[in-house]
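No lab work stands behind these numbers, since they all come straight from the coordinates. In this text the structure is predicted, and so the values were computed from the model without any measurement. Cβ atoms are built from the backbone, for glycine too; each structure is taken alone.
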Structure I
Amino acid sequence: MSINVIKSGFLSLVEDYGRFGLAQYGLSQSGVADEHAYCWANHLLDNDFNDAVLEITFGGCELTVLSDISIVVTGADLGFKINDKIQPLWQVINVSSGDNLTWSVAKSGVRAYLAVKGGFQTTEFFNSRSSNLREQIGAKLIDGDLLSYDSTSSEMTHHAMPSHFFPNYEQDLILRLLPTYQFDQFEQHQKDVFFNQDYTISSAYDRTGCRLEGQSIKDSQSKMISEGISYGSVEITTEGFPIILLKDSPTIGGYPKIGTVFSLDLAKLAQRQIGNKVSFELMDIETAQQKRRDFNVFFGIQ
């Protein structure tokens with residue numbers, strides 16, 4: 001059973017929850033950019049939390065279903081249609097062999113997620129189906145590809161995400177920051193600049209990282225000896241601008257780090273477009289751990 005890729009779009013990648021425990025070998029975490037949308041897609045289909053989905057960036061994608069399957073589309077509103085009829089997001093839809101699925105252009109957000117019952121069955125690399133183009137692991141979809149899945153279940157009954165969970169991708173975004181061990185190396189006047197302004201998302205923004213534009217942090221520390229870095233780290237460049245490291249970032253870096261963005265806020269950042277406003281506020285570790293724990297329990301993340 002499979003789906004035929006008619007048009008691959010701007011950037012369409014197979015991703016799962018990510019690739020863990022391999023940073024010591026230089027392999028990044030990878031995985032879906034928007035964890036919230038991804039987890040809801042699998043949850044509504046009663047899939048495993050780690051089942052692979054298709055991440056569609058900015059649209060332009062067209063697929064043909066070659067066998068009956070239950071699907072869910074979440075995340076950005078990219079004008080999703082079935083057989084030229086607009087379809088709802090965040091709910092189970094039963095599609096039939098021959099149905100044509102299309103995503104046109106971004107109306108709200110950046111990335112849409114297509115999940116199928118049982119998940120996509122692509123090749124695993126280093127214990128994950130996630131693609132990372134920077135590390136040449138996996139590849140983006142091209143026209144003519146076949147996406148396989150293995151589902152013997154009958155049509156699913158209607159499941160939909162409660163409306164109060166619907167995200168608003170148009171709002172200005174406040175990112176909660178956990179201070180790291182280098183936080184105190186920044187002077188108070190530098191912290192004031194960092195926390196008391198609205199940054200703008202620049203065009204230097206992809207799955208590796210997001211560079212922000214705004215008032216520069218003066219007298220920023222020069223480059224340091226490279227050391228291990230993690231998903232969500234906020235580096236301050238020698239020019240005084242923040243770079244937020246995302247799922248496909250390298251595992252080492254040589255800029256000082258003022259903190260790490262709370263993981264669930266990074267999912268929100270993944271749906272903000274170039275030009276959107278971003279600001280920061282501090283978050284304590286106990287609150288972050290509790291919110292992370294609640295999220296993991298709800299979605300069965302192990």
Structure II
Amino acid sequence: MNDGPDAVNLGFRTELSRFDWDDISLFLTLVRHRSLSQSARVLSMTHSTVGRRIKGLEAALGTKLFERTAAGFLLTDSGEVLLREAEGIEAHVAEISAAFGGEAAEVGGTIRVATMEALGSLYLAPRFIGLYERHPSMRVELVTASHWINLSKREADVLISFPKPGGHGIVSEKIGEFALFLYASHDYLDRYGMPATVNDVEDHRFIDYIDELVVISAVRWLSDVLRDQEITFRSTSLVAQYHAAIASMGIAMLPTFVAAADPRLTPVLPDQIIVKRDFWLSVHKDLEHIPRVRLVLGFLKELIAENADFLNGTKIGG
């Protein structure tokens with residue numbers, strides 16, 4: 001019996017011939033939506049059809065591709081291997097379409113962008129309309145969290161964060177920086193007065209994080225410049241701190257992208273107290289070649305660069 005390389009290759013080709021290449025597209029859809037019902041809506045199929053074809057693909061390949069969990073369909077190690085190959089096929093098909101279409105093909109599809117809560121909710125979310133206007137077929141899923149998002153486990157496609165993330169296979173690039181200033185409401189300053197020097201803030205009330213619940217140490221920005229202040233309100237949420245400052249509960253250290261454009265808040269000692277952090281844009285190396293990922297990476301870089309003076313506090317601190 002011939003069991004050499006030719007026999008192995010023949011067997012491999014036989015296995016490949018047993019599944020429908022359209023199932024690769026179906027596989028990618030389930031990876032990105034993690035739900036049979038959502039994938040079925042995208043593909044205009046019934047969820048039972050999606051489930052049956054995924055089982056057929058697993059049978060054809062002789063391996064389990066997904067684990068079904070409370071969080072949805074998550075990839076197995078074999079599924080991760082197929083994902084890399086499938087996304088390579090997807091990118092190659094897009095290149096062929098562009099090459100033979102006479103003009104660049106419209107980039108579309110769903111991409112999951114992860115970032116910190118305040119940056120995502122208060123700054124990025126309304127600005128993604130610029131991406132949609134240029135590329136109507138794009139769809140963004142914005143994940144906001146106070147903890148690290150794991151790109152290696154495909155919890156998101158792209159991450160924009162304050163500290164540089166770690167992880168195997170993660171490609172990161174510093175794309176800019178943002179400043180943080182002390183901010184207070186007009187009512188608060190009318191009641192307690194505007195500090196004239198750093199020493200004057202000793203008599204003021206402050207808003208900060210709950211120290212023992214801080215997951216990412218880079219958000220301990222108030223302690224970068226001040227110590228032993230009277231903290232009258234604490235929250236794990238920067239958005240909650242922002243609203244507490246508006247409500248005159250105290251002075252808060254807030255990023256420019258949260259507070260600088262809000263007329264209800266006034267910078268406190270902007271020429272004397274300033275903290276800066278970097279913006280890091282990260283992606284798993286297996287995804288950076290995909291057209292829609294490249295498109296969103298470019299959009300985010302451009303957005304940060306075009307708003308650099310506002311974000312880094314040049315127009316505030318002087």
Self-check item: With helix-only ellipticity at 222 nm (-39500 (n - 2.57) for each DSSP H run of 4 or more, over all residues; to 500) derived as -4000, matching label from I, II
Solution: I
Quiz prompt | Read-out distance in nm of label points 7 Å out along Cα→Cβ at positions 26 and 74, computed value 2.5, structure in I, II | solution = II
Exercise. Output the label of whichever structure in I, II has the greatest value of distance in nm of label points 7 Å out along Cα→Cβ at positions 34 and 226.
Key: II
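Have a look at I, II and say which one yields 0.98 for Rg/Rh (Cα atoms, Kirkwood Rh), as calculated.
Values: I: 0.98; II: 1.10.
Checking each candidate, the match is I.
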